[in-house]
Structure 1
Amino acid sequence: MSASRSILLIIGGGIAAYKCLELIRRLKDRGIASRCILTKAGAEFVTPLAVSSLAGERCFTELFSLTDEADIGHIALSRSTDLIVVAPATADLIAKMATGLANDLASTALLATDKRILIAPAMNPRMWQHPATRRNMAQLEKDGVLVVGPNAGAMAERGESGPGRMAEPPEIIAAIELALAGEVTPPQRAIGFLGRLPGASGANGALAGRHVLVTSGPTHEAIDPVRYIANRSSGKQGHAIAAAAAAAGARVTLVSGPVSLPDPDGVETIHVESAREMLATVEAALPADIAIFTAAVADWRAADAAPEKMKKDGGALPPLALVENPDILATIAQRRAGRPALVVGFAAETENVIAYAQAKLARKGCDLIVANDVGGTGVMGGDANTVHLVTRDKVESWPTLAKQEVADRLIAHLVQLAAPVGV
């Protein structure tokens, strides 16, 4: 991205405003400058000093500032940029945009601009699903406004969850880069998470037209009809990734080992037991554009599973010979024909997490390894994950996040790596 590219970032009033600080920093790393307007409500969550420090220039807050108007003016401010981004786009800001109100610096700049506008909605789920907000969103899309998000998940309000979480910075950056590259033209959505609204569709999402294959959960390797070899994987991360890919518009096939989770909405889910069943099902599901191998496949199985339940016999231990299971990730990553364009593996380690992941990446032949440390208690089966994205060139470490947030971020990251449909 050219260093001359710039956006005007309008920061609305919501708890998600703190994510804009990371957004500004990440955009700068990509050579995209941010000039910022902070609304009065937004200043309740982040300070002008924090915003201006990261952006590297003054943060604008007031419409009727003689100094600002003499220096640049709201008209020039709204037009001296390549794209306007509103994040978080609150219900109030969305309503002002839809009805053409202009009673503060943010809304006036939005009305006066001749540039494209991308919004990242963020609000309580009931506000997002309210008929008034739906009408306003329909009007904005008709007007050619681009939309990224919102995501579904837990809200700041205790006990509240649902669609309304602002998209994560990597998702917003993916949408910004698409818009700056001219690859999205109004009224297309930049990222299709709006499809979570009742009656809407994710067909215009960033992964529309793609087939994403995901494996999830453990495998159970029979010792006898009662006992089996397994691990503690809950399938929560894999199922969340499948749901995030579907929300981004992809056709998703989820191959799931034995879990207690419901099948994700909008996803074709195929249930299997063993590693050999999982490999056969994965191969039958090909071709795929992206394959994400999240399942914690058992490394070994009994060489000969007993046909009847094995009994104790005077304290003597029964013989248990083990053989290796097929390596599903390596099998698909090293295919000569029909290999997915992107093959992603997961590495759950208890020590030397990054080093082992780098070795696994080279050994398996995949494009990306998502590594996580499962040495502590409550990781496998828990609701949060701390991951590192390992490629041949670099390691990107993420903070501890809810597994759905990890899923949303990963899908946004893969959107940036995936080639355009038809290329």
Structure 2
Amino acid sequence: MSPADKNKPKHILLIIGGGIAAYKASELIRLIKKAGMTVRCVLTESGAQFVTPMTLAALSENEVHTTLWSLKDETEMGHIQLSREADLVVVCPATANLLAKMVAGIADDLATTLLLATDTQVLAAPAMNVRMWDHPATRRNIDQLRRDGVSVMSPDQGDMACGEYGPGRLPEPPEILEEIRNHLDGANTKKPISASMSKPGTSPLDGQPAFAPDQHRPLHGKHILVTAGPTHEPIDPVRYIANRSSGRQGFAIAGAAAEAGAKVTLVAGPVSLPTPAGVMRIDVETALEMGTAVHDALPADAAIMVAAVADWRADTRADQKIKKQDDGVPAPLNLTENPDILAGLASHEQRPGLLIGFAAETQKIEEHARAKLAKKGCDWIIANDVSGDVMGGTENTVHIVTTDGTEIWERLPKPEVARRLVAKIIEEI
């Protein structure tokens, strides 16, 4: 890919299925545009019962496509080209009916024909009644789609338009946008020519380790505890001690664990990231609050301590903004050490069966990580080199240090690091 191609705005093809959640597609379009991407919409016949082509066209600033039988569209573009020019195909909302057609390869309208003909990666955001979501047929369809390389988000849980409560709500548009960004951050958004060409035990989408077909939710029944982001240690009402952690890696790990079927508790420092689908999030600010939340979340089968917890906090927090002294010299700042959450968890009577710590290092990565492994009493230390743009960035280079040795992964998008790590955790617990 040339540098010019890399700088082109990403193009999303948005397929809108029929369901009351279709109204949220309008907000998703707005967010996609605001993020600097272009979007073209395909509206199904049932989707048009809930949102109009005029609305979608006005928001996307592109023509909306609704039928296979448009002579004008076929002359100017052709329905096959419509999907192949996209960097990512997003189905939102993906109804039970639409998901079933995708599994069966049915192509009886424009949307399903495009989905069958595309060689571009597909992301589906399901929305349906809780009983439809829980039905064995839908569960089989979801499993098969994921095995086929389609990324299917987990729905939210809550009140529904039908008056019932449970999983099946469309994820909120900011969550879907974050998932779109995660996919576009990956190296390749095109499907391979043939899934049969993939190596055994790998995903047909990207050739990376994947769950076996009968293990799609291998963490079902497991509780995974994740911490993410920085902590903010107040000095006075306007200042605090912190670091540059964005929380992206921890949030990606929490999302990947939930996708694998785990019950996930995410204890998050002050970051502005959307909550991954299917994850219970607890927001904290300080190291003391994070430590309390972690202990309250026990027991857990595994704990992945990704948060960059501040080592120190102000001995006392000033009630008013601290001013310079009369001679212009800053007032002294007395610090006290924060509790070591990771070490405390290692010695806890409810210690998780697998305890993983993270270490942000700028030099002697493996040496420092191995020393931390011995000191903290955890099972693995995942050391990441933060000497460049890792903190706040979208990629990571990690060293997995255990008593058995060190495994080094090349620089990867953080969502891919998360998927690989979860696959490794599955082998362990």
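Values quoted throughout were computed directly from the atomic coordinates according to the rules given, and no laboratory measurement underlies them. Note that the coordinates shown come from a computational prediction; the quantities given were computed from them, not determined experimentally. Cβ atoms are built from the backbone, for glycine too; each structure is taken alone.
Suppose you compute distance in nm of label points 7 Å out along Cα→Cβ at positions 92 and 324 for every structure in 1, 2: which one lands on 4.9?
Only one of 1, 2 returns 4.9 for distance in nm of label points 7 Å out along Cα→Cβ at positions 92 and 324, namely 2.
Mean count of other Cβ atoms within 10 Å over residues 244-251 was computed and gave 27.0; which structure, 1, 2, did it come from?
Working through the options, I get structure 1.
Given 23.6, 81 as the derived value for Rg and Dmax of the Cα atoms in Å, which of the supplied structures 1, 2 does it correspond to? It would help to have the intermediate numbers written out before the result.
Working: 1: 24.2, 94; 2: 23.6, 81.
Source structure: 2.
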